[in-house]
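Structures for review follow.
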Structure 1
């Protein structure tokens, strides 16, 4: 039972971190959109007439690149945390299988 509680505690510990990482991804994506539209308007003010030209110019700016990298880092952090959670889940399932096999052996041999 002690090992089971350890796995549950690991999950309880990681869940808030995953939640925070998910919020950070959403914030970074919203900021990326904000930067894109600011740069798009700037491109229009600079004389770019077509939407595609405005979009290309906006996506080529340093501000857009930096905002994109923040999104990428936030998503990578979230992926890493979800992988860590999956590892804990797998360890728990392995432990649970071992305990079930042990119970079966005890029942079979009357120990």
Structure 2
């Protein structure tokens, strides 16, 4: 039964990717549109597996990429600031995750 459920989930993700590629063909928004398509498919797969938190994080990461690109191109934000803030954010997330996992001994 678990194998059947796994195939159904991957079928949903595969279907979403095909729909997304079709939309990208119609709109011509390949970059960073492909990141949105991948993010939606991966997040849906995790959500169907009962991992809602992972799904939200996955979707947020893949949606942040087009937002960052749009911000840099339309708001004239320097790349160095984006890279620095990304590294700070990833470091803070890693630190908070390690701290919230509790004692390891």
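From 1, 2, which structure was Rg and Dmax of the Cα atoms in Å = 17.2, 55 calculated on? It must be structure 2, since only it matches. For the set 1, 2, ranking by relative contact order in percent (Cα under 8 Å, 6 or more apart) places 1 highest. Computing distance in nm of label points 7 Å out along Cα→Cβ at positions 27 and 59 gives 1.6 for which of 1, 2? Of the structures listed, the value fits 2.
helix-only ellipticity at 222 nm (-39500 (n - 2.57) for each DSSP H run of 4 or more, over all residues; to 500) was computed and gave -33000; which structure, 1, 2, did it come from? Only structure 1 yields this read-out.
Read-outs throughout are calculated quantities, based only on the coordinates presented, and are distinct from any laboratory measurement. Here the structure is a predicted model, which means the values were calculated and not measured. Cβ atoms are built from the backbone, for glycine too; each structure is taken alone.
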